[in-house]
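The following blocks contain the structures, represented as structure tokens.
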Structure I
Amino acid sequence: MTDILKAILEIKSDAQVSVNANQTDLDVAEITWHDGNPTNITNEQILAKQAELQTAYDAKQYQRNRNEVGGTNVYPDIGDQLDMLWHDKKDDTTTWEDAIQAVKDAHPKP
């Protein structure tokens, strides 16, 4: 679940707020507003923003999978990619294109 503080700061970027680190259920009463919550951000607004941020995060899972799976970068190292491009140009091959397409095929964009 997206962080409560992140949701609040997305609603009001200059909010001065803190929450109990052990807090599991969102309750506006448990939030410490160091600025007095001048715009009266509600529990419902925070929950809605959390859901929105989580949806946006989940929608980009394919990008995270392309960049790193199991702690390993899926795309070839940039140096290797440059070498592939050089050889492709010299030898009229498609090694680089094939390598990149294999990653995109393995982790398709929804």
Structure II
Amino acid sequence: MSTKKPYTPSSRIRQALRLLWLKSCERAEALKNTGRCCSICGVHASVAKGREVKLQVHHLDGCDWDGVIDIIRTRILQTPDRLAPLCKACHDKLHAKAGIETQTKQEGKGGQRA
């Protein structure tokens, strides 16, 4: 019998971020801009049997994955004593009072969310 952890493990956060990255518009655009070939040697991506070449996309400025996970843990996945379940109406009122747009309102502006 396994016991459920009282927090989301870093491995689960990392997995979610990886899936987001792999499906991101930014990553797809970087691949498209190079014609789906390596920026250094020019080899083309291929799915041909026996000649598979998979391309990865490198962050030129680096990516501090552990720092990103720490921010997510402190700003989004806060401890339960720092979270309050609210109905949508009350949640919207609190955000309006604080001058913060809610996720639903932001989605109406071209799908962008904070």
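FYI, it's all coordinate maths here, none of it is from the lab. All figures in this text were calculated on a predicted structure; none of them were measured in a lab. Cβ atoms are built from the backbone, for glycine too; each structure is taken alone.
Each of I, II could give distance in nm of label points 7 Å out along Cα→Cβ at positions 20 and 92, but the derived value 2.5 comes from II. For distance in nm of label points 7 Å out along Cα→Cβ at positions 4 and 36, the highest value in the series I, II is held by structure II.
Kindly point out which one of I, II the value -16000 was derived from, the read-out being helix-only ellipticity at 222 nm (-39500 (n - 2.57) for each DSSP H run of 4 or more, over all residues; to 500). Source structure for this number: I.
Rank structures I, II by FRET efficiency 1/(1 + (r/R0)^6) of positions 60 and 84 (r between Cβ atoms, R0 = 30 Å, to 0.05) and report only the one at the top, that is, the highest. Working shown, then result.
Numbers: I: 0.70; II: 0.15.
The maximum falls on structure I.
When relative contact order in percent (Cα under 8 Å, 6 or more apart) is calculated for each of I, II, the greatest value falls to I.
Compare FRET efficiency 1/(1 + (r/R0)^6) of positions 52 and 100 (r between Cβ atoms, R0 = 41 Å, to 0.05) across structures I, II and report the one with the greatest value. Walk me through the numbers before you get to the answer.
Values: I: 0.85; II: 0.30.
Once FRET efficiency 1/(1 + (r/R0)^6) of positions 52 and 100 (r between Cβ atoms, R0 = 41 Å, to 0.05) is worked out for each structure, I has the highest.
Cα extents along the principal axes in Å was computed and gave 56, 45, 28; which structure, I, II, did it come from? Value 56, 45, 28 for Cα extents along the principal axes in Å corresponds to II out of I, II.
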